[in-house]
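Please find the structures below.
Since every read-out is calculated from the coordinates, none of them should be taken as a lab result. Not measured: the values here are computed from a predicted model. Cβ atoms are built from the backbone, for glycine too; each structure is taken alone.
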Structure 1
Amino acid sequence: MRHRVVAVVGTIQEMYPVTCASAVFGYHGPDIPQHYDFALCTEKPGPVRTTVGVDIIVERGLEALEDADTILLAGWCLRPDLVSGLAEGVLAAHARGARIMAICGGVYVPASLGLLDGRTAAIHWELTADLARRYPRVRTDAGVLYVDHGDVATAGASATTVDLCLNQVRREHGAALAMRIGRQLSAAPHREGCQRQYPQLPTTGPIPDSLAPLLDWITANLDRPLTIEDMAVHTGLSPRTLSRHFTDQLGVSPGRWLLDRRIASTRALLEETDLPVETIAQRVGLSSAVNLRRRFHKALHTTPAAYRRSFR
């Protein structure tokens, strides 16, 4: 049986996070396994006004939450005190093991139900003060892209919806499937939750419009023994300036980002091929099977062999 993802929408609904989620959890053609069904529900079925100036027709009411495996809350107006029956439906679903994903203002729902008490939640910067005042037991973080506790996940900005949804695919079905879906959507390389929602403005010196060309180059050259100096030469920046831009824009160092990509590629090759670990190590730039096993265990707390048995 497919995993049922139900997105709760309300008036006036921002469509971007909804369409992003449907793109990840929807149909991707006959060559990519379909593990998810995606549907919408709302408090009062029928036309729902959206921010793009047109209505969408939502046929199911909140009773759809009763058989949902994942509930997506993506709206500024989805507060339990404004949407009748929402709190009860989400709490009952969580109690039976459903996963709750809250985007932007959707975080008010799990926060009001106590599901984030004592936990960190990714939050949009505009909501930080208000959420802290209403729910002081929630540790808000307006800097990171998303925070995933397993049963409850939060994303601070609409633009991180694809990252959070791909993260769920990766958790449940492995890195290879998440990468295949991401490639089909022409999404950027998967961003970890610890990366920043938005770049900090530099006090001095030039800043590139985007690190995307460099990140694409790194991904295409993972088999090479890349250094920060190699990256700096490719961008025309000094190693120190490049490191600062990485930290400001992504929240991680160049070395950490590079290692994350190598581990992600290792996972995909373990899942989709029968290549020996030594060969994989060469392909992803980790030089030897010994080094790969050490790095892999530190990142995932398991061995390449055990990971392959689980996901191959």
Structure 2
Amino acid sequence: MTTTTTQAAPSAAPRAEGRPRTPKEGGAWRRRAPLLPALVFTIAVTQVPFLVTVVYSFQSWNLVRPGSQHFVGLRNYIDVFADSTFRGAMLNTVVLTVVCVLVSMLLGLGLALLLDRKFAGRGVVRTLIITPFLILPAAGALLWKTTMFDPVYGLLNFVFGTDIDWLSEFPLASVMTQVIWQWTPFMTLLILAGLQAQSKEVLEAAQVDGAGRWRTFVSITLPQLSRYLQLAALLGAIYIVNSFDAIYLMTQGGPGTASTNLPFYIYQRAFEGFDVGQSSAMGVIVVILTLIVATFALRLMFRAFDVSGGVK
């Protein structure tokens, strides 16, 4: 009679408790360790001040009245939403952001289509077009205020033969013009990268099939650019919503509050009105609204781009 010995199969995986760290995991931590100082620095300069701002938003504190600091709960938030100037500044911020993003994207699309073609001096033209984006926002605002919109020596009045005080009669439109001028080159570069990334074989096949330029643009080029347009809209909105330099240097939020946006109004409440509590509440509200919009926009972006970074 033959006796068969059955051995227990080895465990498929080691025990979770007390399992030694594998060399692969140790290497991953060694690769991440140099990033820890940057992470700590980022938390220290961004998250800690925001937490302090949240704490101040629940307090009534005016710097010109010593000893006035005390806890008021949600009173600051209620007063902020009841403030008509805050609502007007929020409306101006939305109008400024939407108009500047849309117009700069359309202008950037047109310039990118022109620069995608081969012509003599294309490199020089590309360099000149991106120049406004390289100028500091404060310098660009002063440039437009003194050389373009000046009612006496401005180039606009000289060209059109008028004597309009643009910054007084059209304050928000003047600010939007300067912001569009500065952000159109960024949109142009981003869209131009999308144009140069499209397959030349597909364009040649469409041309062989008899598709015209408009049909090729609508059916092939525009769907290819949709991901880049979404990215341009997201990045442009994040930066333009925080516009401060142009308003501060060109209009000071006026006349009255006609061109006041949320960052400038928060500045006024904090550094001119010395109201720490309400300005902190405004800042928290702006951050929350920005996070909501950014989260929605990022979800659209994740649908267009793979997690690994590749374009779908």
I have -0.84, -0.88, -0.95, -0.97 for log10 I(q)/I(0) by the Debye sum over Cα atoms at q = 0.27, 0.29, 0.32, 0.33 Å⁻¹, for residues 70-109 alone, calculated from one of the structures 1, 2. Which structure is it?
2
As an exercise: helix-only ellipticity at 222 nm (-39500 (n - 2.57) for each DSSP H run of 4 or more, over all residues; to 500), calculated from one structure in 1, 2, equals -12500. Which structure is it?
1
When you work out relative contact order in percent (Cα under 8 Å, 6 or more apart) for each of the structures 1, 2, which one comes out largest?
2
One of 1, 2 was used to calculate distance in nm of label points 7 Å out along Cα→Cβ at positions 30 and 246, yielding 4.4; that structure is 1
With mean count of other Cβ atoms within 10 Å over residues 62-69 computed for every candidate in 1, 2, 10.6 is reproduced by structure 2
Structure from which 18.4 was derived, mean count of other Cβ atoms within 10 Å over residues 278-285, options 1, 2
1
For which of the structures 1, 2 does the calculation of P(r) over Cα pairs in 10 Å bins from 0, in percent return 5, 17, 23, 21, 16, 9, 4, 2, 1, 1, 0, 0?
2
